[in-house]
Structure 1
Amino acid sequence: MDATTALVDAGVVIGLVATAAALIHVDRRSPRLWSATVTPLGSIIGSGFLVVTPLLAATVGPWAPLAMAGIVATAWAVGGVIRFVIVNVEPRLADPTCGRALADLERLSRLVLGAAYVVSVAFYLRLMAAFVLRPFEVGDTGARILTTVVLVAIGAVGWLRGLHGLELVERWAVGTKLTIVGGLLVSLAVLDASDPAAVVEAYRAPAPGLDAWTLTRVLAGMLLVVQGFETSRYLDFHYDADLRVRSMRLAQALSAVVYVAFVGLGVRTFGDLPAGLDETAIIDLARDVSVVLVPLLVVAAVASQLSAGIADTAGGGEMITGARRGHPDAGVGYVVVVGGAIVLTWLSDVFAIISLASRAFALYYLLQTIAALVVAATSPSLPRRYPRLVGLALVALLMAFVVGFARPAGA
């Protein structure tokens, strides 16, 4: 073992311990705020974290940090719309005289979000299967079969007993995943610091030759990478509007720092990634950084994908049936979500599902933005009303572009 490898391995351990200690400290100091933050943060730093590196490496090369910054900036703008909805639209919806148009927009938004969850469940569990089966080289069909088996198991549990017993897995998986991410970031920083010349050379490498139009469409198809902040909107049963707004803002800020730092620190490793797009290529990156990370990353991938799949199955079931988790009618919704996810698993590859999910979530965000525009336009006393209207209109146009033109990387 050379000195650099030893330093990187030490960085992994330091990162793991420091991140775990930080998470425990935050949980103890502000337990309610952190509890409200964990759900959106865990969803944002989810499956997207596992595929963003090969996607951006294949799409923009050394320009990846700038592209990632643009993606998280877009997500922040959309998050601002959802925060506006929490503060200004939700009270209007609670009023029986809110008007049919606003109520219909909300119902349609929930149906679209339920459909988006169907797509995301297929993505999460398809990616989980790829990580589990990679050492065995069983091929794409094997991954689809495993995904189907897991989906059927989740659907059966949801139909027969509900998903209450699996909710603790979600919280445990978030803590595990964030701790391992911390170890990965520190080890990448140590690796880069050990050879600055290699970092400079990596940033000088030529970018893939995509034209501007194609590049814009592909980046639009990566919205799913930072999706998940909208879950704060549906935590109203547990938290008030102010706490949901603060926790969503915190989750988006933390995840933005993690994503941009991860991509920026990882540019040096782009040359070690497979030539073609591979959803498990982060394992190759981790192996080049530290062999200690590989098993940890696989555990994090499996735990986070399974918990995310469970969470979105539950959320999609609720959206489709209009029932809360545990309601007898929600079982039908679980089966609908699982059935749709199985179909997608066999009809699409992972990167096509990413683009499809980005479009589905963008349509949901578009509908939420239209609802926000309706409320803003009919609220003369709203502070900074006209700048808000312009900002909301711009977000609506951006989401309409994603819905209409997003495409999978490599297509």
Structure 2
Amino acid sequence: MVLRQQYLEKLKKMKDKQIIKVVTGVRRCGKSTLLMQFRDYLNEIGVDSIQIISINFEDVAYEHLLDYKVLYAYVTERLIQGKMTYVFLDEVQEVSNFQKAVDSLFIKENVDVYITGSKANMLSGELATLLSGRYIEIQMLPLSFAEYYELAGGDRRDAWNAYFRNGGFPYAAQITDDDIRKDYLSGIYNTVLLKDIVARKKVQDVSLLESVIKFLFYNVGNIVSSKKIADSLTSFGRKTTSITVENYIKNLMESFVLYKAGRYDVKGKQHLKSLEKYYLVDVGLRRLLVGDKNTDIGHMLENIVYLELIRRGYTVNIGKVGDLEIDFIAESGGDKIYYQVAASVLDPTTFSREIAPLLKINDHYPKFIISMDEVPMNEDGIKQINIIDFLKKT
């Protein structure tokens, strides 16, 4: 088991702070393991086990606590007077009106609350209103390549090939049998599809939803619109509307399966309102649904780089410079970095194409080309970096 150090450090910094810690992310990305690792840390620094209350609502043993009033009573009966009690509520969205219990626990003295959830909209609506200014969200992703390599070890190229092929879901990364790994990833996909989207959103046409998902998975890294998806599916006999497609995309984003990168006009200095790109939470899910056929290596690399930039705390957009496109503009704290991503730029024509939009940018922020090449081809201050070196850099 690999320590999720990046997320663990965030929890350590917020320990005992008067704020609710909310860990969100796709199912099976490691949220429960993170809470377990943090509880181990609490024990190591001298917190008594009786001061820790931990409930996982996916465990049938806690089914009787799915009523928020019962949950509140259960926790308050176990609070330790005069000492801090640490309350962990895992997959709390399973509890009806859970926000009422969480808010009531938050206002109690000497209670430190940690919750996890697999739905983005658990932080919207009534919860956001009730807990406004009282929570901080930590968005969690499956394993980064650096974490995967720490787990897998061995030759870094072999580890990279496995990561690129199978993705970074923590348990899947430890499975060596391809068929078992496929079954495990299928279980994640079906749980998200049926439990988080179909059941909660009362989706009637499941096969249409799956057609939208496969279109998006197949077109990772391509500029798409809901109208383009609807028109394409209609042409293949799956009649639908752009509004329906928009709703399905929203559902996928709320379940942390899909992430959207908007477009930014570098010269006009404005965000554009259409033609976004979508990236998957894990490339292993794409292979599960689409297989290896027609895999665009460049776009898969884009997906991995996009997620890595999100992990590092950047806001990420696609850049537009005239008629040319920059794969990513990563911004954080007033700083900015430009990235182009390609499978290889050893061919002079490809190199010229990839570097062209970067050369048109007049500012002095860093500019990089990321590829699988190991021979650097730096030019005009624009640095080329190998994908493994980029991902292992902390």
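Can you tell which of 1, 2 yields -12000 when helix-only ellipticity at 222 nm (-39500 (n - 2.57) for each DSSP H run of 4 or more, over all residues; to 500) is derived from it? For helix-only ellipticity at 222 nm (-39500 (n - 2.57) for each DSSP H run of 4 or more, over all residues; to 500), the value -12000 is produced by structure 2. Suppose Kirkwood radius over Cα pairs in Å, for residues 104-287 alone works out to 19.0; of 1, 2, which structure was it derived from? Computed on structure 2.
Once percent of Cα pairs over 29 Å apart is evaluated on every structure in 1, 2, the highest one turns out to be 2.
Comparing mean count of other Cβ atoms within 10 Å over residues 232-239 across structures 1, 2, the highest value is found for 1.
Source structure of the calculated read-out (distance in nm of label points 7 Å out along Cα→Cβ at positions 64 and 312, 5.1) within 1, 2: 2.
If relative contact order in percent (Cα under 8 Å, 6 or more apart) comes out at 13 when worked out from the coordinates, which of 1, 2 was used?
The value was obtained from structure 2.
Computed from the coordinates by the stated procedures, all read-outs in this text should not be read as laboratory data. All figures in this text were calculated on a predicted structure; none of them were measured in a lab. Cβ atoms are built from the backbone, for glycine too; each structure is taken alone.
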